[in-house]
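Enquirer: Below you'll find a set of structures to go through.
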Structure 1
Amino acid sequence: MLKIFKRNIKSKYQERLKKSFPKELYSDLNEVFKILPFDNNQVRLRDGQTHKVDNLIHESELNIKFNNENLIIPYRLYFNEPNPELEKSLTDKQKDILNCIYLRHHNGYLREKRLNLISASSENWTVPFIIQLVGEYVYELLPIIDKKINENTLDYYAQFRDENPRYWQQTESRMISYWNAYYRYQFPKLKEYLGFEIMNRIKKQTHKNCYE
């Protein structure tokens, strides 16, 4: 019975994560699933202590559109990291999929680590995972994101904004709220805050594309 229960839970986690990615990535995603520690629910939380977590994927979700597909991305997850040796067996694309999954991790330091690991030549399906971080509270992620949104990838973000106006507005509002609550003393003017600069750069690119 225990084996059946664990198999059902593993299948449930996989189905939820599959909804986070375009269908074209499913074969690569299945390879990533092979190394994810679905069975380990002993997790180190913010208090520094290890706790048993019954559900390794939080119920809250982000609903977005990507190339006319509806994607549902978990807001937070609690998986431990996989064995580093097993990660080495993945292709570059599969590593980016893995890193995107961990951008939803509850640990901000781990999100920062995985954001740094996303390849410079990352594809457009990484955009929903990266842009969500602009609307969160960890400022240290913003300089990394700033470098990843460059002349080679800016159009990806502009297209994503155009396809998700409501989600974009919500993300922008969260970014402003965190600036006001935590960073206004350091950056008295909103336009000086890197999160605002990033969002504004993408907005300008969207408008530019409309007139080309």
Structure 2
Amino acid sequence: MSAILDFFFQQYNTYETVDIVLEIIAVVFGFLSVWFSKQNKIWVFPTGMVSTLLFVYLLLKWQLLGDMMINGYYFVMSIYGWYIWTRKVDKTSVTPISKTTKKEQKTAAFIFIATLFFVYLVYSTFDKWTNWVAYVDTLTTAIFFVGMWLMAKRKIENWVFWIVGDIISVPLYFYKGFTFTSFQYFGFTFIAIFGYISWKKSLIKNPTTL
């Protein structure tokens, strides 16, 4: 049992207690945010903002710039998404779940490519191309940027990006030494799968949003 615990958590021996506590709190609020997103509840945004603010602080302290940018972007997009989800499209209805249009698909592709280029410039500026993790970080950053933008616009395709990004992030964060965050993304993967199924059912029940 001790060997198993050491395998998963021995890296925390060098961490400050306050940072461990903050990571756990951030993970809890992250789970709440994704769960509320699956349920199509507006609480996805305030809980997500708490999680992302804590992760911005921690990741900046740990000098993980790509991850920090992801969470900073999440925070900004949460404000935008909060507005979109509560905006009335008529006198009685708010923005519904829908599929992406051709124009939105082009915008998503642009965000993906632009993010890859932006992260490349940031990593080059700070000389962070030291191992393979930087390249995977660049890819996951682009995936999550698109996923967050689509979620903010209440597009069902956001779940596809979350699922792919979460699967990549599970071993990536464990390798980086953040076991709790790795567990978070493991849980996120399953919630994202069920989130897609739930939103799909909503679209079937409301064909006018297709």
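Here, each number is a calculation from the coordinates, and none is a lab measurement. What you are looking at is a predicted structure, and each value in this text was computed from that prediction instead of being measured. Cβ atoms are built from the backbone, for glycine too; each structure is taken alone.
Enquirer: Supply the structure label, taken from 1, 2, corresponding to relative contact order in percent (Cα under 8 Å, 6 or more apart) with the calculated value 16.
Expert: 1
Enquirer: So, one more: If mean count of other Cβ atoms within 10 Å over residues 165-172 computes to 20.0, which of 1, 2 did it come from? Mind showing how you got there, number by number?
Expert: Details: 1: 15.8; 2: 20.0.
Of the options listed, only 2 reproduces it.
Enquirer: To test your reading of the models, identify which of 1, 2 gives -26500 for helix-only ellipticity at 222 nm (-39500 (n - 2.57) for each DSSP H run of 4 or more, over all residues; to 500) when calculated.
Expert: Label of the originating structure: 2.
Enquirer: Same structure again: One of 1, 2 was used to calculate distance in nm of label points 7 Å out along Cα→Cβ at positions 37 and 173, giving 1.2; which? The partial results should precede the final answer.
Expert: Working: 1: 3.8; 2: 1.2.
For distance in nm of label points 7 Å out along Cα→Cβ at positions 37 and 173, the value 1.2 is produced by structure 2.
Enquirer: If FRET efficiency 1/(1 + (r/R0)^6) of positions 61 and 101 (r between Cβ atoms, R0 = 41 Å, to 0.05) is computed to be 1.00, which of 1, 2 is the source? Walk me through the numbers before you get to the answer.
Expert: Working: 1: 1.00; 2: 0.50.
Computing FRET efficiency 1/(1 + (r/R0)^6) of positions 61 and 101 (r between Cβ atoms, R0 = 41 Å, to 0.05) on every structure in 1, 2 gives 1.00 only for 1.
Enquirer: Let me ask another. Could you tell me which structure in 1, 2 was used to calculate mean count of other Cβ atoms within 10 Å over residues 13-20 as 10.6?
Expert: On the way: 1: 17.1; 2: 10.6.
Clearly, the read-out refers to 2.
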